[in-house]
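**Student:** Okay, got some structures for you below.
Where a number appears in this text, it was derived from the coordinates with a stated rule and is not lab data. Computed from a prediction, not measured in an experiment: that's the story for all the values here. Cβ atoms are built from the backbone, for glycine too; each structure is taken alone.
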Structure P
Amino acid sequence: MPAVRTPNSPPKRRVPRQERSRRRVEGLLDAAARLVVDHGVESLTTRDIAEAAGAPVASLYQYFADKEDLLLALAQRDMEEMDAQVVEDLAGIEELTVATLVRTTMLAFVSVYHRRRAFVEIYLRGRSNPSVNQFGREHNARVAADLHAYALDAGLAGPDLTPAMAVLAVEVGDRVFQLAFEHDAEGDPVLIEEGITMVTSYLERYATPAGLTGVRP
């Protein structure tokens with residue numbers, strides 16, 4: 001009987017150290033992303049991925065335990081891109097408020113969803129992969145911790161805004177995205193705007209005067 005893999009213990013992957021190996025792994029991830037967008041997650045096989053990447057299927061198993069492990073790696077890559085997009089977009093804010101912090105962060109995620117269509121299928125729709133689901137929750141917790149620290153350091157919120165409240169706000173935003181992209185590859189703009197308004201209204205309850213009127217970053 002094979003060992004059971006729990007969400008908290010994903011398999012260790014072989015780390016590609018040479019440039020050629022890194023390109024091969026990226027090629028496998030890109031091929032999987034294209035197939036997910038074109039045909040969905042359920043019908044995807046490791047043989048299909050390897051063939052689309054122009055690689056032997058044996059080489060796929062050098063780096064990934066199975067299809068689910070590869071999908072987890074793809075989701076991890078896309079979430080790293082989201083984090084980078086948030087940092088880049090926040091750096092461009094001229095006047096920082098709780099409202100601009102929420103809007104900029106949520107729209108940064110949306111921009112990556114538009115570029116990374118496979119992520120929408122893997123994470124926002126279905127969430128049938130337990131490891132991807134668990135990693136997403138852990139990612140939400142990290143985003144919440146970072147934004148909580150950012151808001152306090154910038155003077156946008158006071159100590160009444162607890163880490164748990166920040167997690168709640170991020171989880172609500174995550175659920176909004178899941179609903180907005182459920183049937184619309186572009187994301188329902190009305191639901192996205194309503195979600196931004198809802199999260200903003202909640203967090204503004206804990207805003208300082210500067211968090212409402214604006215500060216220079």
Structure Q
Amino acid sequence: MREIDRIGELIPRKFDALLVAGGTRPARNSFMLAVSRAAQVVAVDGGVQHLRHFSVFPSLVIGDLDSARSEDLSWARRRRARVVLIQDQNSSDMDKALDFCRKRNWKNIVISACDGSRPDHFLYALGRSHSRSGTYLTFLFRNSVAIALAGRKSLKLQLGRNKPLSWFGLPRARGVALSGVRWPLPETELQFDQFVSLSNQSIEDSVMFRQQSGKSLIIIPTGKV
């Protein structure tokens with residue numbers, strides 16, 4: 001399986017919104033694949049620069065716009081993007097974007113370019129976004145894909161054989177079971193600070209994840225595309 005096809009198995013076939021933050025610029029092929037599956041493309045403040053780089057027109061630019069360059073905003077406006085300025089300093093730009101999605105009942109969301117040189121921003125985005133119930137979140141990083149699970153969930157992923165993966169509690173998930181891997185998990189508990197399923201490895205083409213309650217994050221490293 002080609003790496004781009006494997007990434008295609010990890011992100012939803014169709015989803016409501018692609019939120020593009022201002023972190024590390026995503027890899028072109030995986031990013032354009034996500035764009036092709038998104039009903040809406042939303043630039044989160046400075047993320048508009050990435051969209052301009054890839055010549056992808058956003059339907060919306062949102063945030064306090066302190067990181068978005070004026071020339072990028074002008075470019076977006078010329079492409080008929082809606083620019084929403086929210087100056088509330090008690091919420092992050094990702095909060096603003098996710099609130100916008102919630103009000104429009106956009107529940108299946110992919111977040112791109114929220115990693116990079118500011119790990120504090122990434123951790124905050126992860127924590128805040130994952131705290132929102134009723135939202136299915138996938139994170140598209142430059143070299144990995146992460147899938148957030150909340151509540152009772154079962155998920156079967158086509159990873160291919162001998163592929164690395166990690167699974168963490170955020171901060172805790174209960175009734176966790178993992179099969180199709182070198183180190184399977186029976187009914188157990190995952191915690192953020194445990195080694196339980198760090199750097200596991202698939203031994204079958206598909207891997208099955210199950211949890212009964214709590215919140216967790218699956219991280220699948222990806223190669224160059």
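**Student:** Consider the structures P, Q: one of them gives -0.37, -0.61, -0.82, -1.02 for log10 I(q)/I(0) by the Debye sum over Cα atoms at q = 0.12, 0.16, 0.20, 0.25 Å⁻¹, for residues 124-187 alone as calculated from the coordinates. Say which.
**Tutor:** The correct label is P.
**Student:** If you rank structures P, Q by mean count of other Cβ atoms within 10 Å over residues 68-75, which sits at the top with the largest value?
**Tutor:** P
**Student:** So, one more: A value of 0.55 was derived for FRET efficiency 1/(1 + (r/R0)^6) of positions 28 and 148 (r between Cβ atoms, R0 = 25 Å, to 0.05); which structure in P, Q was it taken from?
**Tutor:** Clearly, the read-out refers to Q.
**Student:** Compare Cα Rg over 2.2 N^0.38 Å, for residues 36-99 alone across structures P, Q and report the one with the greatest value.
**Tutor:** Largest value of Cα Rg over 2.2 N^0.38 Å, for residues 36-99 alone: P.
**Student:** Looking just at percent of Cα pairs over 29 Å apart, which of the labels P, Q belongs to the structure with the highest value?
**Tutor:** Going through P, Q one by one, percent of Cα pairs over 29 Å apart is largest in P.
**Student:** Quick one: relative contact order in percent (Cα under 8 Å, 6 or more apart) came out at 20 when computed from one of P, Q, so which one is it?
**Tutor:** Corresponding structure: Q.
**Student:** When distance in nm of label points 7 Å out along Cα→Cβ at positions 52 and 92 is compared over structures P, Q, which one is greatest?
**Tutor:** P
**Student:** Another question, if that's okay. Name the one structure among P, Q that helix-only ellipticity at 222 nm (-39500 (n - 2.57) for each DSSP H run of 4 or more, over all residues; to 500) of -7000 was derived from.
**Tutor:** The correct label is Q.
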